[in-house]
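K.L.:
What follows are several structures.
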Structure 1
Amino acid sequence: MPHPALAIVGTDMVSALGVEMDEQWQNAREGRSGIAPLTRFPLRENFPVQVAGEVDDFDASPYDFLKPRAMAHWTSPIFKYGQLVVARALQRAGLTITPELAPRVAVTFSTAIGGLDAVINADRILNESGRLPAPYVNPNSCVNMIAGKVSILTGATGPIATTITACATGCTSLIIGAMFLQAGMADVAICGAVDFPLVEPIVAGFATMNGAYKTKAEKPEAPAQASRPFSRGRRGFVISEGAACLLLTTKEFASAHGLEAQVELTGWASTADACHFVAPNPATVTRCMSEAIAHAGLQPGDIAAVNTHATSTKVGDQVEAKALGDVFGNKIPPLSANKSQIGHAMGASSALESVFAIEGMKRNLLLPTLNYQPDPELKLRSVVEDTRAAEQEHVLKNAFGFGGCNACLVFRRVH
């Protein structure tokens, strides 16, 4: 039996480029950066990380589920960001989850880091004053709780899973959602991811492992220049926060319910590096890209553009560049690296970047890679430096995470 075709029928996000969808897209296409001084916690003297991608505060009063009483116990921002983007994606799609539909709605909305900020804050209070944690501290830190809260918010009672694959979590959420749909277990999947890693020990930990961009007092740079994927002199990723929701349905369901399906999810792949805990493996990264393209029934030459993982780390960008060359030869498609504008939102990053890629496909535009200075060692000639007009029927989305977790997607524009 052939698998049903799958469609993205609604999206929403919050990122360092803004809170509203139109605002974020406009800032992205105009080549603006959301990277700014880190303000989520007081910076100690000589703290190594001083820039970040932060989500602006927003008016939550129009949403009953975000009002102070409803959120009193849910202190981690993942619950505020996650519930907001899910509710707005459903609203933008024009989809209401009725009691009749609820058993056929899956939830794979996920997070990589979760609400660790809540348990870290509780630990500090316990050490300083001896006061025991509040009853909601542990639920805040349960990594699967965001999926549970999304289910409670929407009423969805179909399959539920938290798809943690580090920085590939957003893409893996879509893959698992697609598998639920193609297995006939659901008609709709609420996919996406949220993360809030701007917590002092987490940020410091990324710095000590030489992953995060560290400010050099002897060589100060503007925050907007810190994230520079594929560039010579790149010095690591800029840590950020954010959330994105993508609603995935079968095309048959979308048509029957009057939902607009402008982009399809046609291919995907997932591989494990089985190599190093953080350094990517070129062979399995290459295979993930190739298998996603093949799963979509395509050849590499059919891919019009690649939305890259591109964290700005020396080895990460190097491996991705090599894998692109191995897959596409000397005909690498145009490459966009959204982390140059929004930073690295950990588990949410590939969900955010998928939304940017989809919006670009719908508008025939490729978003820019800021701060790009060619690295002769990478041999890349197709990095998009300024917003560019381009029709894109098929786009490859790459995502690679700690632990050797790789996930690649292929999107197709519906004409």
Structure 2
Amino acid sequence: MKNRNLYVLTPRHWIVLTTVLSMACGGGSGRVGSPSGGQATLRIGVVIGGQSAQLQSSGGLVGTGDRGNTVRIGRNEVLTVAPEGGRLRVSGGGVNETMGGLRITGSGSPVMVNGTRYRGDVELILRGGAVTAVNVVGLEDYIAGVVGVELGLRPADEIEALKAQAVAARTYALRNRGKWASSGFDMAGSVSDQGYRGVDAENSTILRAVRETAGEVLTYQGRVIDVFYHSTCGHSTATPEEAFATVSSRPYLQSVSDQIGDRFYCDASPHFRWVVEWEAEELRAILRETLQQAIGIDPEDVALPTALEVYRVGESGRVTEMRIVTESGEIPVTGPRIREVLRRPDGGSLRSNAVTFSTVDGPIGPRLRASGAGFGHGVGMCQWGAIGRARAGQSYRTILSHYLPGTSIEKNN
């Protein structure tokens, strides 16, 4: 156990009993396959549990129903698919019939689903009485649609960061392929897996980064790794034990420093440093609500919160256990739930658990201040750190080897 802080709630104040915590600022399976002769095909859920899906294409659409019937829609006409009586109602462009499922192909142009364009085909299936739209797409086309969402549309002189993101995203895709097979797709096109926006997330620099790293994945001792990445580490990356409840340690998932001289590679991030403040009554109300959402404790079963205690910190200085002290006992909160329980006054979760606490004067009395660093779970590759390193002239191989030490880059085709 490391330093412990206890912040006591009085009716209008926070009383600091101890203030000794400091934030440190220093420092699977799935073997790589043999040549497959082409891109792997992935199934990405781009609409999950929808009440409807609207499809169109500048080149028109051609679809095949579950009974072999053909659907044709003209250029820019809209096809609407919605659940009806245990089947899918397909309507628009002169079509109006029910089907058990439908596969749509764009006539030489991307297929637009709910306003977003995708390469490849789109399957419409019924799951749980709702519509699921699945983009059936080649691996490299999928990666191109991920990189721009996860790292942003970076300029050409930051292409090495884009390459690092492409390799990380490809590694994740191959390692997690089939994760949601029971739902009809491999991965979700959202932060549940990786952000994905198809053609709309591409530009020429991203396409070049994907092309120049085609087929490359991260391995450890010949096996594709469990890769992790996050927005901003703030000072150093985290170990899995600091961030997750279910991810065990890996030799390549270590806490590594992002420091360079008297600054940090990720210091250009808008989330590099941040501050959140609460009044005592405000946080007490938040805790009663979030303890139910994050831990499943009914608010009626939560006695009046009286204090917040920082109980443990991890290797990188992140808070790994805090305790909510109530009139009837203590409620431990660990790992990622810390960010959910300590919700900001604006409703968002705490940006990271790389945080220290203090009290400051507020308009109606002392307030609790959380001074934090970074954004995200902190494990693996720091995306803003990758950008900073690319600006400093580092290659994508150097970037990845720093954040995921001991790994190699190998071709998976």
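Since every read-out is calculated from the coordinates, none of them should be taken as a lab result. As the structure is a computational prediction, the values presented were derived from the model and not from experiment. Cβ atoms are built from the backbone, for glycine too; each structure is taken alone.
K.L.:
From which structure (1, 2) was helix-only ellipticity at 222 nm (-39500 (n - 2.57) for each DSSP H run of 4 or more, over all residues; to 500) calculated, if the value obtained is -6000?
P.N.:
2
K.L.:
One of 1, 2 was used to compute mean count of other Cβ atoms within 10 Å over residues 259-266, and the answer was 19.4. Which one was it?
P.N.:
Values: 1: 19.4; 2: 15.9.
Among 1, 2, the structure yielding 19.4 for mean count of other Cβ atoms within 10 Å over residues 259-266 is 1.
K.L.:
I have 28.5 for mean count of other Cβ atoms within 10 Å over residues 243-250, calculated from one of the structures 1, 2. Which structure is it? Display every interim value, and only then the final one.
P.N.:
On the way: 1: 28.5; 2: 14.4.
For mean count of other Cβ atoms within 10 Å over residues 243-250, the value 28.5 is produced by structure 1.
K.L.:
Still on this structure, I have one more. Name the one structure among 1, 2 that distance in nm of label points 7 Å out along Cα→Cβ at positions 51 and 107 of 3.7 was derived from. All intermediate terms of the calculation are to be shown ahead of the outcome.
P.N.:
Values: 1: 3.7; 2: 3.2.
Answer by label: 1.
K.L.:
Which one of 1, 2 has distance in nm of label points 7 Å out along Cα→Cβ at positions 139 and 179, as calculated from the coordinates, equal to 2.9?
P.N.:
On the way: 1: 2.9; 2: 1.6.
Of the structures listed, the value fits 1.
K.L.:
Where is distance in nm of label points 7 Å out along Cα→Cβ at positions 147 and 283 largest, in which of 1, 2?
P.N.:
Max of distance in nm of label points 7 Å out along Cα→Cβ at positions 147 and 283: 2.
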